[in-house]
Structure P
Amino acid sequence: MTFEDIRYTQQGSVATITFDRPASMNTARVQTHTELRAALDAADTDESVRAVIVTGEGRAFCGGTDISQGFQLPEGGDPASGRNIPPDVGGVTVLRLFRMRKPVIAAINGAAAGFGATFTLAMDTRIAAQGAKFAFPFTRRGICAESCSSWFLPRLVGMPAALDWMLSGRTFGADEALARGLVQELLAPEDLLPRAIEIAEEIATNCAPASVALNRRLLWQMLGAAHPAEAHMLESRGVAATLAGPDSAEGVASFREKRPPRFTGRVSDADFMDAWWPET
């Protein structure tokens, strides 16, 4: 697929997806979502990619949905009954992100508002440049939370912060995002991408691909489990599957020999877990 709204690049085992509409603060239109999903598909199916970074070109990460011409999104259906409702396009993109088998790191270089903020919630690590700003401005635009953010945000930062940000729609700075757990690190702008690459390469170099995929899915999915026995059942199946593969033996050998591991397994070795959650 030819990309116009984003850039997709790969260096070594790390793929980088860059919002690339700097003249419009990297705002997202329907085409942007199509390209994002295609880029996520490309990274997820390429065995040479072990981790993904998402960032923005220019002074913004993503300024949200492009509403310069109004909300150019599908309308219709019966909201009261829920019949024939067109899916929220941001939610479709975030659910594709949720299904990723590779770790995804948000390198938030500037403004992240609306979809620009909610898109990051399904990523595994969020780091931000000093001076970055965030907003969940839906109440100030006369709409409701989107992109599955009402599920993700309180799980990441707790209900008090989620209520504060979602009900007020106010803009807040990177310092507050760090203090309340939305991002894990703040860095000087010039250090942001190098740090994201460092995190990605740490995983790519030292971790078995199938193990990363399994742990990522288990952690996210078990947020909704009713009892730890559900985790016990699935972890038992996962342990049995990974012990049957080559990487568990290599993990032990590299530990004993005090050397970096040379894992030969593939992310696709974890495809059996798709049967665990067919609805996703």
Structure Q
Amino acid sequence: MSALPPYASPLQRTWFYTFRIFCGLIFFFLIFPILVILPLSFNAQDFFTFTKEMLALSPEGYSFKHYNDFFTNPDWQQALTNSVLIAPVATILATGFGTLAAIGLSQSHVPYKSAIMAILISPMIVPLIISAAGMYFFYSRIGLQGTYWGVVMAHAALGTPFVIITVTATLVGFDRSLVRAAASMGANPVTTFFKVQMPLIVPGVVSGALFAFITSFDEVVVVLFLGSAGQKTLPWQMFTGLREQISPTILAVASLMVAISIALLTVLELLRRRSERLRGLTPG
């Protein structure tokens, strides 16, 4: 953040501080609801509100009972297992398809690139409930509704647009002369891709894969349409806990997912900086 220059006019000074205050208020508005969940997850009582003991910072008001319930309850553990089995496979499929699509669309000779790109990223634009309903009717006709691979393929379709966008953004600064130089030295297209192109775009590929993983791991609408009782994922179990059981364990699960999201966002930021260094946008 640049400092305010000493020669700034009163209007510039007013805008300088007003802008930062406004950004701080927006940040507070976005983050505060998430931060409220963290202390509530340690509530010693089965409530979704702060108790008198918690407000008084009394040790009796805090407990790890909800975290213990998450790690010992078979329903929550089965949901976690399903999410862990579904999300990585969907991420691998989305990363492979999205990377190939982005590389293909980056070629100058491909016709109707704008139309193809619009179709490929449509899962990000179309309301999720419409996509879920369409997938339900389509998968039910081909026998994939209620199956593991049906949910995996649906989550892969939702995650592919994120990979396409991140890889395409990385390819914007890619020097095509490197590919031509490799071809002039006898390298075939596969060797050129893995030895020349892939090392430079890997930050974008990994970033897209992380977005695809988050999309699959946090998704609940599509799995409600396509999944069976055997594919009940962690978000589905949280949704059930809110509607039927009113289980405070949801707060503990939400806190853990927030921690995972923060870790993934940190990795994304590190990859973004590495990508900028590789592309020469920032000094090494």
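Every read-out reported here was derived from the displayed coordinates using simple, explicitly stated rules and does not represent laboratory data. As the structure is a computational prediction, the values presented were derived from the model and not from experiment. Cβ atoms are built from the backbone, for glycine too; each structure is taken alone.
For the reader, a short list of remarks on this structure follows.
- Parent structure of the calculated result -23000, given that helix-only ellipticity at 222 nm (-39500 (n - 2.57) for each DSSP H run of 4 or more, over all residues; to 500) is the read-out and P, Q the choices: Q
- Structure with the greatest value (metric Kirkwood radius over Cα pairs in Å, set P, Q): Q
- Top of P, Q by mean count of other Cβ atoms within 10 Å over residues 53-60, largest first: P
- Mean count of other Cβ atoms within 10 Å over residues 181-188 - highest-scoring structure of P, Q: P
- Calculating relative contact order in percent (Cα under 8 Å, 6 or more apart) for structures P, Q picks out Q as the one with the greatest value.
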